[in-house]
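Engineer: Structures given as structure tokens follow.
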Structure I
Amino acid sequence: MIDVVLYAVVEDGKILLEKRKDDEERYPGLWAMPSGHVEMEDKVSALMGEVNEETGLMPLKYMLLKTMPSDDGKSLLHIFVITEFAGETKQETGEGRKLQWFSVEDARKVLTDSDFHNTTGLILAEVGKIVASQK
């Protein structure tokens, strides 16, 4: 099983998503929550590096929501929610994927990948609670 950090960046009631490129082997052209492999470092170091590399942001306040196998059973997901960060959001990731902020309701509509349906539902439910508590 491959270790992966999957993260939701939340600000002003919105969640940051990335659109995978049309020529990607896995899930081409779909909106997704940003993620990255845990290499030789621990999961928090992987989170910090991936978030900064892909979004231009530096997490200041975050929590590990859950560690669980992916819906397809190929990865072990370390799921984080980031609620405070420094920096400006890039227009696209280091891998050329578009970044865009969505309301939780709109994120539910665009996150259609069936391989991660349970994972996405769990994360969006938690993000919804965070957004509600920020009002």
Structure II
Amino acid sequence: MEQFDSTLSSVIDSTLGLRCGSFGYQYSEIIRSLMSIYFCSDSCIEDVTTHLMNHLSLHPTLRTCSSDTILRAIKELTQENISYTSDMGRTYDFNTADTLNTLLLNCIFASGQLKEGEMYDVDFDHQFIDREV
């Protein structure tokens, strides 16, 4: 967790912005709580409240939030879908999640997995295939 705090917390909060001014949880704390669920071999967000809160609260600097807070933050970070209508009149929804993709790239740069000034091809492929039903 200390590595997360020293490397990624500031990147997360500067990319996503501050969630609250004085009370509540910042996005970095919420993402850290979400990561704790998976690091403790759980797979359900509600487990942070029902199973992990007592254990995680023993960490001296870890502020663990409830599952409700995690789910609210995920909803806050969602973006509207983009709709594409094919020549056959079918509508397909997709989402580019620009903010979260920017966060992902910023975290990868901050962790040293990608280097500033280098050229990288970040590719997104999709294909809409119409067929008779």
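Engineer: Work out which structure the value 32 belongs to, where relative contact order in percent (Cα under 8 Å, 6 or more apart) was derived from one of I, II.
Structural biologist: This figure was derived from I.
Engineer: For which of I, II does P(r) over Cα pairs in 5 Å bins from 0, in percent, for residues 19-66 alone, calculated from the coordinates, equal 5, 18, 22, 23, 18, 11, 2?
Structural biologist: I
Engineer: Out of I, II, which structure matches 1.5 when distance in nm of label points 7 Å out along Cα→Cβ at positions 3 and 75 is calculated?
Structural biologist: Derived from I, not from the others.
Engineer: Can I ask one more? Computing helix-only ellipticity at 222 nm (-39500 (n - 2.57) for each DSSP H run of 4 or more, over all residues; to 500) gives -9000 for which of I, II?
Structural biologist: The structure behind it is I.
Engineer: For which of I, II does distance in nm of label points 7 Å out along Cα→Cβ at positions 11 and 99, calculated from the coordinates, equal 0.8?
Structural biologist: Source structure: I.
Engineer: Moving on to the next point. If Rg and Dmax of the Cα atoms in Å is calculated from each of I, II, which structure is the one that comes out at 13.6, 40?
Structural biologist: I
Engineer: Given a computed value of 2.5 for distance in nm of label points 7 Å out along Cα→Cβ at positions 91 and 123, which structure among I, II does it belong to?
Structural biologist: Derived from the structure labelled I.
Readers should treat all values here as calculations from the given coordinates under stated rules, not as data from a laboratory. This structure is a prediction, so every number in the text was calculated from the model and none was measured. Cβ atoms are built from the backbone, for glycine too; each structure is taken alone.
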